[in-house]
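The next part holds the structures, each set out as structure tokens.
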Structure 1
């Protein structure tokens, strides 16, 4: 079990790993060893996540989410496969934790009477200033 928050835990059976060759660090080994990790987590089929968290996770994932609802996280920052696997898990947990935070509702506000007066006074001031810069005769 992978504990994300006190009330959300993801089973290991819900996460799939694919190990591929990395383009990152590794020296001569880079062409022989599959050290990069592709973590796959199906958001739609997950029983661990509440529906509202799933919806927010889909929005947060962006391009990392495939058309069938699978979240794919590519990790190839380290030379060792185990470190890349751990990095991918941490990134998944961070993304799910972000999705658990409910966004604040926007409260519509209106400008105060004083703010409207200031805005109009500033416009009048600019208008007067530009008027004084015009040619007096109009034709030259």
Structure 2
């Protein structure tokens, strides 16, 4: 792994579903190909664990997470979702959106950095009010 690149953790169940998503979309979504590659790269460097062994402070699919923008001080709360479950009015963000790809596998207390058109954003994973695995919801 490259120096300075954060090690992420992902469940085997999420990995299976995300690989299926990437494979299914790759054939029909040229406009999303950059996001698919970024997600694929993230998954390729992840430590994969059984859903029942995931640390309780890791952002997994369908987790509700509170992020703090370290530059603006703004706080946002969102649910990391599959594209089919994303709807702009409910605080859901797709795992294919830059912020979604950026936060998967990170832990409470981690700082997530990624490039956006206006520069680089730095977000603190401030809280994880809901993680499916910690609630015993292993198949969401």
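A few comments on the model shown:
- If you line up 1, 2 by relative contact order in percent (Cα under 8 Å, 6 or more apart), the top spot, with the largest value, goes to 2.
- Computed 2.1 for distance in nm of label points 7 Å out along Cα→Cβ at positions 36 and 68 - originating structure among 1, 2: 1
- If distance in nm of label points 7 Å out along Cα→Cβ at positions 100 and 116 is computed and equals 1.7, the structure in 1, 2: 2
- Origin of the derived value -12500 (helix-only ellipticity at 222 nm (-39500 (n - 2.57) for each DSSP H run of 4 or more, over all residues; to 500); candidates 1, 2): 1
- When distance in nm of label points 7 Å out along Cα→Cβ at positions 84 and 124 is computed for each of 1, 2, the one that comes out at 3.8 is 2.
- Source structure of the calculated read-out (Rg/Rh (Cα atoms, Kirkwood Rh), 0.93) within 1, 2: 2.
- Comparison of 1, 2 by FRET efficiency 1/(1 + (r/R0)^6) of positions 20 and 108 (r between Cβ atoms, R0 = 35 Å, to 0.05) - largest value held by: 2
Readers should treat all values here as calculations from the given coordinates under stated rules, not as data from a laboratory. A quick note: this is a predicted structure, and the numbers were derived from the prediction, not measured. Cβ atoms are built from the backbone, for glycine too; each structure is taken alone.
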